[in-house]
1. Which structure, out of P, Q, R, was Cα extents along the principal axes in Å calculated from, if the result is 58, 39, 36?
2. To which of P, Q, R does the computed value 11.5 (mean count of other Cβ atoms within 10 Å over residues 176-183) belong?
3. Starting from the value 31, 53, 15, 1: which structure in P, Q, R was P(r) over Cα pairs in 10 Å bins from 0, in percent, for residues 64-103 alone calculated from?
Structure P
Amino acid sequence: MHPTLPSLFRSLTRNEVREIDKKAMEELGIPGLVLMENAARGAADLLRAHNPVGRIVILCGPGNNGGDGLAMARLLAAEGIFVEVWLVRAGKSLSADAASNLDFLRKAEVPVFNSEDQPLQLCLPQLSPEDWIVDALLGTGMTGDVRSPFSELIALINQSKARVLAVDLPSGLDCDTGQPLGCCVRASLTATFVAVKSGFESAAAVEWTGKVCVCHIGIPRQWLNHWYSRTQSEKSRSMHS
């Protein structure tokens, strides 16, 4: 039996999440699309482990969190699991990797509904306790109060009878403090990537995250430990300079 290499860090801040992704691409040469694919696979596997039998509605924002949701939709479709995908652009352009995953879905003829063309207000209230909502609207980079249309969608999600799987963290939860940014999705389950987020350590955060499961995205543990040791050394030097 092989020993598991321990992690030197317990949780990640918003800036550390961004830095890990950046350095993994620059130093290891792992493309962003591969990191997104691995994240989506972990979240999709977690959802399948809960044996979903009802509808699966995946709500995708315009950023990389939404890209994770789009990739999840394709991976679930590859298992023959029917999903309903909704794209919420909110007047913004998609991130490059999210746009690529949207293109993959369209070429595969997996339907993607645009929330600006068809109102989600008609879909979400119809869901039952056997159904799942996948929250891939807003990611760890979110700061400031949640704005329209996301604030209205979060209210609809929380009013729904369906169970909720949050991708990386519930939309509207501050990554660093664990406090709602005005409003927040109340998830049954959270698939978070690489490590738990700093805000999850707040006792109040569990009300929003539900059970948290860490999904790895293909970055070797020894590199992560080296990255953490290096950043801690840099912080120490800057404090004493």
Structure Q
Amino acid sequence: MFKLNYNEKENDILDASTELFIKYGYDKTTVAEIAKNTGISKGAIYLHFNSKEQLFESLLFREIARHNMRWFAMVEKDPEGGLLSGMYKNQLKALSGSKLMTAIFKKDSLVLGSYVKKKNSFFRTDNNRTMRADFVKMMQEAGAIRKDADPVITAHIMDMIGFSLVSMNEFKASEDIPPINDVINGIADFIDRALTPEDGGNSEAGKEVLRQLISNSIKQYEEQESEGICND
């Protein structure tokens, strides 16, 4: 499984592997190529990562963690960041700056390759749909989303919008796509009009929901690490 903490050399290896995985994908990138790009021996790679799979999972985990840190910081600074429209706007802005995070979000077959089919991969063990629907319910209870919205449908629509945003260049010429920030702000406006309660919603309560989820995730990861589950 993936590692949670990385020393300077491991970060150098992950940095050097990023461009290779994005350019050639998981299946075609070799440990030898990663070692060459890092400037160390192949054996040195295996001193830090047991396999290409563990290295790749570590890279995915690090990228998701960095994305979440960018997103959470943006939400905290935004007065309306605790509403679904604010959370989604800031998440998409944080997402748009990373090619690897975009590939993760899209489950890009060219980048992720056969990894997504592995029995214990990120994408086959995490029940994202249920988690996102539960998040919508928590936001409703906090007064940050209209209570009459269906959580499962709402979560699915959010997925559709996000996937379309990062995939639109595959279907439309770049000159026909408006500036990314304008599109993201437009999406946030639609969400605000559709899902924010009539009283304006409770942004601070929504932020507290997100803080609690973050705290629980960190606690879970720390428990896993102390038990050695993620370093097998």
Structure R
Amino acid sequence: MRKILISGSSRGIGKAIALKLLKEGHCISLGVRKKEDLINTSLDPMLNNPNKLIINTYDATKKNSSKEWIERTVKTFKNIDTIIHCAGIFRRTSLIFNDNEIEDIENLWKVNVIGPWILTKDAWKYLSNNNSARIIVLVSMSGKRSKGNLAGYSMSKFALMSLCQTMRNEGWEKGIRVTAICPGWVNTDMAREINHFPKKDMTQANDIANICSNLLDLPNSAVPFEIAINCQLEKII
């Protein structure tokens, strides 16, 4: 049984992973921007064991948000041995962006890169106390190749992949294993405006949840660093 932090929205990949791992008996601390969105859902804390599920307000752009979340989690679970980073934003900022889009670029950087960095840093001492800690990061195929003109989004995801590599390097001797999951299109709110590719043919959030579950069962000697997931043909990277 693991003590798991999951960052993400009240819908989509983070929710699917939380539900899957909660049903498997793990202790889940879910960090979302709007806790009220989970009222009367399967992740409503009032409908679950408070010793197994806690819901926290978490905003990657706000100072001390991660510290407060971690403190509450440790108070309840006594430890943290896994982080699953699902929080992220998508913007269509191109290379030659408009002057009023500079805020979009800054937010992509804050949420997609600095957020996971700070959350990992703040939880590092707990992860280091366990010889089989896990960090799973939802990166994207956009962290492996730049496709089209999504300069801002791709920039943030390439940086996130670099951060994952450093997490792996720094944590290896402490038994911390890192996996960067790189899907293409996933059928979540982030892809709701995508009309050229059928939602049914996209990777589904539950598929990602199953992968995360399998990763937690693997020994330190068999944890893959990178998992690329294709829902359409991609060039070999």
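Values quoted throughout were computed directly from the atomic coordinates according to the rules given, and no laboratory measurement underlies them. Note that this is a predicted model, so its numbers are computed, not measured. Cβ atoms are built from the backbone, for glycine too; each structure is taken alone.
1. Of the options listed, only P reproduces it.
2. Derived from Q, not from the others.
3. Structure P accounts for this read-out.
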